[in-house]
1. Figure out for me which of the structures 1, 2 the number 12 belongs to, where relative contact order in percent (Cα under 8 Å, 6 or more apart) was derived from the coordinates.
2. helix-only ellipticity at 222 nm (-39500 (n - 2.57) for each DSSP H run of 4 or more, over all residues; to 500) was computed and gave -11000; which structure, 1, 2, did it come from?
3. If distance in nm of label points 7 Å out along Cα→Cβ at positions 106 and 122 is computed to be 2.3, which of 1, 2 is the source?
4. Out of 1, 2, choose the structure whose coordinates give FRET efficiency 1/(1 + (r/R0)^6) of positions 154 and 338 (r between Cβ atoms, R0 = 41 Å, to 0.05) equal to 0.65 when calculated.
Structure 1
Amino acid sequence: MNRREIIIPALAVLLYLILSIPLAGSVIDDTYIHYQYARNLAEEYQLAFNRGVPSYGATSPLWVFILALSWKAGMNMIFFSHLLSHIFAALSVIMIYFYVTRSGGGEKEAAAAALIMSAEAWLLRWSSVGMESSFAVFMVVAALYLSAGSMDSLLRSVLFGISLALASLTRPEVLLMVPISIVVFVLFRREKLRYRLGWLLAFGVIYSGWLLLVKSHTGTYFPLTAGAKQGWSFLSLHALKRVVLPVKIIGATLLFPAAASLAWLITSRRVLFDTRTLKSPLLFPALWAVSLPAIYVIFDFNILSRYLLPVFPAIIVLGVMAAGDLASRVRKGSRVIISTLVALAILQNIIFYFLVVVPPTRDFSRGMKEVLVPIGKWLGENTPEDAVVATPDIGAIGFYSGREVLDLGGLVTPWINRLRDTLTVEQIIREGYFLRERCDYLIDRDYISARLEGETAGGMEFVPLLADTVANLGIRRQKPVVYTLYRLRPVE
């Protein structure tokens, strides 16, 4: 390893750390969902949000397990989750540098990828809220790195399979890399059969073991979030219109790497029909970058930026490699082409980050800490231990109240999830469907304070107790929202 292989990744990590300062210590409600699962796993040895009721409502069981270990060790889990999230983001920046060099790129391309990755606005946003997102990104880059040499030996093939299994336990959508790997490394390649199947066997042993364990524990193979986040239509016109959303999310931060890839594709069309393409280390990331957004559109999932984040390393790598190839055709100014790509990509991300990402993220985090956390603490101090609270945002309420939560979003309450196949959350509240089971308190989220005061549903009257306003619910919902806590009193 030469000096440049140390200095360039270190400078990229430094840029990441500087840019992350404005969002230091931010949280969202999903952050607390993982905390709740981790605490119950550490104390009760259950994958459960509500104690004694196992549920697969955590999208990242491996992240929950790591946090549970920190809680068990007596660490400050909130601080630890933020620290670990930043560490994995920094490691992703370093790993992408070496992935590019392993895939045939030069020093310039590797440096470009690391620098663009370090300023990626969505990565900065999600790694700053203590979520598993940067961990998933790191595991994806690790899997991509190991894939580049997976057909060289049985050991490397097995290591690639292990990385795929672990990556799939960080984010469920990463599981899509497995069928892509089957196409690329089993069907298209002609290496020794044990190399082509070794990774699949290693993956199968680990992941099937997990499936059997989680099925016996929670009654389901896959996270309940899959149903809660899916839309109403499949292969419909409505779903096809949603192709605009992933394009906007990716284009907001990676317009220039994506454009470089398209420019290379247009000017190198004959490469697509070259048999050597099937052996290219870039075929795997290319299929991955296209397949995940396509699946989200086809199945009409509610697409958030963090759901697309795992494909961003692939898009960055393809962009810088495309720029490098285009630059190699120019006798003079090849360095200028790559430098211009890096400068434009970083500038785009910095502008988007400070104007679009930082303000609403800070406001939302402040609202979590000043509104939902205090409501959760109030419930913990002023309600019976066996009280049940219905709420659309379960994380902070469940973690700080210690009370059983009835999840109006359906993530940890399966029967609510089934109701949402035909009913809106508004109907579930207004018409009292959530009262099918015992419920003592309701937290309503709306633009109007105490809008349900004096109304009744399911034989219960809504009695307002507390109300406070959150400035926004994130980047896509930048409008003040009022959370009102009601006690549910039987109608006399």
Structure 2
Amino acid sequence: MAGKLKVLVVSTEAAPLAKVSSAAEVAGSLPKALRAFGVDARIMMPGYRVILKSAEAYSQGEVLPVAGAGGIDHPAEIWIATASGVPVYLVANEDCFGCATDSRRIYQSGPEAWIFFCRAVLEWLQKNAEGWVPDVIHINDWHTSLCAVYLATYPESYRKLAKTAVVCTIHNLAYQGEFDDGVIPYANLPWDVYHYDRLECFGRANFLKGGIVYSDLVNTVSRTYAQEIQTPEYGCRLDRLLRYKDANHRLWGIVSGIDYKDYNPQTDALIARTFSSGDLQARSKNKAKLQRLCGLKVSKATPIFGFTGGAIPQKGIDLMEKILPKMLEVGAQFVFLGTGEPAYEKSLTRFAVENPEQVFVKVGFDAEFARQIYAGVDFFLMPSRLEPCGQEQMIALRYGSVPIARSTGGLADTVSEWIGEAGCGFVFGDYTAFAFWAAVERALAVFKDKAQWEKLVRGAMEQDWSWSRSSKAYIRFYKEAIRVHAGEPARSPA
């Protein structure tokens, strides 16, 4: 590799253009952080109708004929945009992506859309007039995994990319893109890829498995999750393949980050009072404002717990339901913001109706109110059953709300138990209400000790979980992938 490192991040979503899951934060924020380190990082994603209306600036580039599903050529309109200073190439096609008039609809397309998109990415790289060739193509999850499969299967069609390495990020292994075997010829792939050590998985074609098999290196969004997915419990039937990858030093765990310019309590216009780790008195103004907004008793001495996110089992909502009565018994307050399964929404709403001075529940999503929760609560709850990385705990730390989290996935990598001089939160291991409540009790004991509490909050705020930190690890990851693609043996991530 000569000159500046060139990376193309290929994703179905990227903040701020389109965001449904945490993958959008990685695809949107990582290239921005990489460019600050001199990497020529760019993004390629579908040109959803909602994106073409919201990009900062865009112009139509070339139109390529792309062999889509069933061997039928479709036009790929390549639009050039910018997002937060990062060049973005949008692959537009009305049949595949025209239905996505808002972010909630971007995953309603069938496999034919992603077959087309992956082919379009490679066709554009091979034929584009700019002549820009990445050193690394960074694919994300199953929707983009066929990029690695096509590149390895048809090298003669993509000779310009012969030296380009491919890396695959697994954001959540539970989503793999599985289809009947008829998708193989439909995707213009030879039958030899439908094999147990390639795309075949328990009698179905598995796109994510193809991405894992054919990529030079694979990573997950936290170190602990990279270990967890090698077990039958978390491996979603791919644990054996992932253990093989890990044994050959081709599986990495890189903790994601958050944008410290966006999430900055010293400049955040969405909160009642800006503050820093050196001015916790100012932070207390946010707590009082939150209590007033929620109709709760305004009291600095009353501990307040918060949660934003999904009212779903993965997020541990069932454990929260079980300990909420105990929290009310000790006089604590609880603020919830999120959506999820109707039964949980109804149950939490009932708690709020019956205990209006202690519980506030808002079903839905409100970005401004979420910031007020982060800045105003004392404790942020994350009792997740599964959490590949999680960003809520990083935002909470940034704003001085102390996480109480289950030690799984990215939570295990970012939240450590407070032991008087070190640590930034309270953790528990067993997925039980008993273990969760024990962690809450430890947290409440520290809350009562003002000196210890302020020391803990300051330390939490001084943690570094920025994309600047994460991007350094990704640069090492990319350079290792280039070595591996060139035929060098993979080295241990450590």
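Nothing in this text is a laboratory measurement; each read-out follows from the coordinates by a stated rule. For clarity, every value in this text was computed on a predicted model and none was experimentally measured. Cβ atoms are built from the backbone, for glycine too; each structure is taken alone.
1. The value was obtained from structure 2.
2. Value -11000 for helix-only ellipticity at 222 nm (-39500 (n - 2.57) for each DSSP H run of 4 or more, over all residues; to 500) corresponds to 2 out of 1, 2.
3. The read-out was computed on structure 2.
4. The correct label is 1.
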